[in-house]
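Quick heads-up: structures coming right below.
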Structure I
Amino acid sequence: MDRLRRDAEAIWSAAIGAVAPERLVAGHAAALREAVAAAERIVVVGGGKAAAGLAAGVEAALGPNVLAAHDVTGLVSVPKGCGRGLGRIEVRETRPAGVNLPTPAVVAATQEMLALVGGLGPRDLVLAVVTGGGSALIAAPRPGVSLEEKIATTRRLSEAGADIATLNAARRELSLVKGGGLARACGAGRLVALVLSDVISSDLAVIASGPCHDASAERGAWTTPRGCRVAHLVVGDNATAVEAAAGAAWSLGYEVAIDAAVDGEPVDDVGRRLVERGLERLDAAARDGRPRAVIAGGEAVVRVPADHGTGGRNQQTALAALAAARSGTGGWPAGLLVASVGTDGEDGPTDAAGGVIDAGVAGSIDGAALTVALARCDAYPPLAKTGGLIRTGPTGTNVADVRLVLARPS
């Protein structure tokens, strides 16, 4: 592995490590202990790709004495591969890895959560762990709407290029639990939602479709019709990962720029901008001999054709960057690397987290293969064949995507 690839791997690994849920919860241990001090029973519920880590962080932050004294119990819903054994809280794997859709097991788990929180009293406390991916892991369709109908609706929107806000708005309309439904079912006197945001704005209505959020709430604080006082605590977000990536790049000797994060931008625009920034940085590096890095966050949108192949938005971003370079300069320059990685380790229905383009990968993908792969959203095969896939496995966290550009003079 050459220097650029080693550096890139160290940088994206630092980004993912910085948003490890247990680490983030530990930073809020004092606030958690204060919240539970006056409670009788404590129930932990929720879901998402990082829900197991947040639940583990809750158990660690409260400690064995508090867990026993308050008879802490709970259930959280996670993808396959993200399960773990905890002392008090059940972590249930309810959907396959790489398939971001609710299943009957998700619905069954969600109904159990609703029953758990609904049976509590005014002196009890609910801690809800809410993370990216929760829309497909906390689901209970409204009466008269089947799970299949709900899935078909969101699939059609996604394939048409709908952004996450549009998808979640549709999910809320079809769900008993989204848009504050989980909180409205709660009989406890208090509910505190611990949120790990996969949305650039950290909009509580959008993250996991807002199971504890009400449209009238200010900063996530509101009181339900049953008298439950609801509060939200955002423990980490995309900026947390981006800043950690920038710090890692700086420590490796790069002069670092952080670009503004953007949600919902077409993937072709993202790829083009990454290459433009890379060529600027490469020119600057050639002039003074200092390597440059650009770090950015966000989540691109891909319009998927009916006859699509295999890939994900990060892999598609990598190929879009290669296409932009070829259309502008005719080739991929030595000393330039562009990567886009999903912090959750899942990029589309694949075993990859994203894609990376450097001179070696670029030189191994011919023009015809690139054109077909981009048109069919079939980025996985050419990247797999040329060493351009990023594979991390499920990371147990999720704060959207991190993109990086490295430029090192030859």
Structure II
Amino acid sequence: MLALGFAAGLPYLLIFGTLSFWLREAGVNLSTIGFVSWVGGVFAFKWCWSPLVDRMPIPLLTRWLGRRRSWLLLAQVGVVIALCGIALSDPKTSLSQTIAFAVMLAFCAATQDIALDAFRIESARPDEQSALSAAYQIGYRLAMIWAGAGALLIAARAETPNPAHYDPLAWRTAYLVMAASMLVGWLTVLLSREPAHVPLAPARDLRSWLSEAVVSPFADFVQRYRWHAALVLALIATYRVSDIVLGIMAYPFYKDMGYSKEEVAAISKLYGVIMTLVGALCGGVLSKKIGLMRTLMLGAVLSSASNLLYAWLTTRGHDLTALTAVISVDNLASGIAATAFIAYMSSLTNISYSATQYAMLSSMMLLFPKWLAGFSGVAVERVGYAHFFISTAVIGVPVLLLIWLASRQLAHHDRPQTM
């Protein structure tokens, strides 16, 4: 899970954070960068094809590797092709080509996520999911160090000796190196063991296949949680809204505040991700010690509150000490929240439909925040960074009420056995 978490985390920043820095350096305006973030909306719709990943075999490949590993490898090949496509494009002169390959990258990365989530859920008992979630998060965050700090440092080192403000060849080098780094995922899939899974009865016709693969997973979730399903889905749909909306404008903010690629790489994407790893470990321990729902609440409080520090950072100018302090708190909070949240969503799934149900939940997590984040560039251009950061903290407050209501539900109702 550590190595597969790395393979899953590598494409994420290369679609969002690192790409946003590249776009800003290429002269793309903030509003356009915000709308380009809608490419990430692909992740919010991965439930649409998750039944295929859950049930459909890939000719020859599935017989050789098994159901989960075959889809993992196919998706990872697609990720490499898309990264090479982005590397060979230039957003300054062919933004549409860059966006097209970014959409392909998002689709392949989302497909990898579907297969990987099912692989993780099927590989351990429910009481072991927090530990696997923590290992996954560590691998994911290590990849983010490489895709964030690594890509920025490679781009900085590859610039011409007397670079202009923009050097597309430097970014091309960085993205090609990132594509080569996906070999970690390929090797891990080939050397891993296919997890045991529930045997699937063959479908009699297309209608029965659609019923089993598409309708049954969603019907099962509603039947198990009844009216509480609405509360659970509302919580999942809004839990990460503060982080996601702020995150789209973070890299353009660093660029506009005068921080160099090397400084952002060292502080935000190296030291910051290390703090996220610490947070992920703390989240796993806290989930065991004080309970999952209390850790979920703590993560939500810290995530919203830490956004206020970015508003304070706008008053500091080019201040590396202040940037380090803000990123320390923010990433620690993010690690705690992410680990608890993944474990919470994993606990809600039925192992018979693990890929489809987890894809549904993780898609719900992204749909509203990603849509709202698309307007982040417009908001910054109208009200400025400081007021924008404050607003991202405020929109996280209703999440606290939803967690409290969900906790009361668990306290008064026995949760059905899901795995």
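Quick notes on this one:
- Test item: relative contact order in percent (Cα under 8 Å, 6 or more apart) calculated as 28, pick one of I, II: II
- Highest-scoring label, criterion being volume of the Cα convex hull per residue in Å³, for residues 87-214 alone, among I, II: II
- Structure with the greatest value (metric distance in nm of label points 7 Å out along Cα→Cβ at positions 327 and 367, set I, II): II
- Computed 2.3 for distance in nm of label points 7 Å out along Cα→Cβ at positions 71 and 103 - originating structure among I, II: II
- Label whose coordinates, when helix-only ellipticity at 222 nm (-39500 (n - 2.57) for each DSSP H run of 4 or more, over all residues; to 500) is calculated, return -12500 (choices I, II): I
- Structures compared: I, II; top value of mean count of other Cβ atoms within 10 Å over residues 15-22, i.e. the largest, recorded for II.
- Structure (I, II) behind the derived value 1.5 of distance in nm of label points 7 Å out along Cα→Cβ at positions 159 and 303: I
- Comparison of I, II - label where FRET efficiency 1/(1 + (r/R0)^6) of positions 127 and 263 (r between Cβ atoms, R0 = 41 Å, to 0.05) is highest: I
Read the figures in this text as sums done on the coordinates, not as results from a lab. Note that this is a predicted model, so its numbers are computed, not measured. Cβ atoms are built from the backbone, for glycine too; each structure is taken alone.
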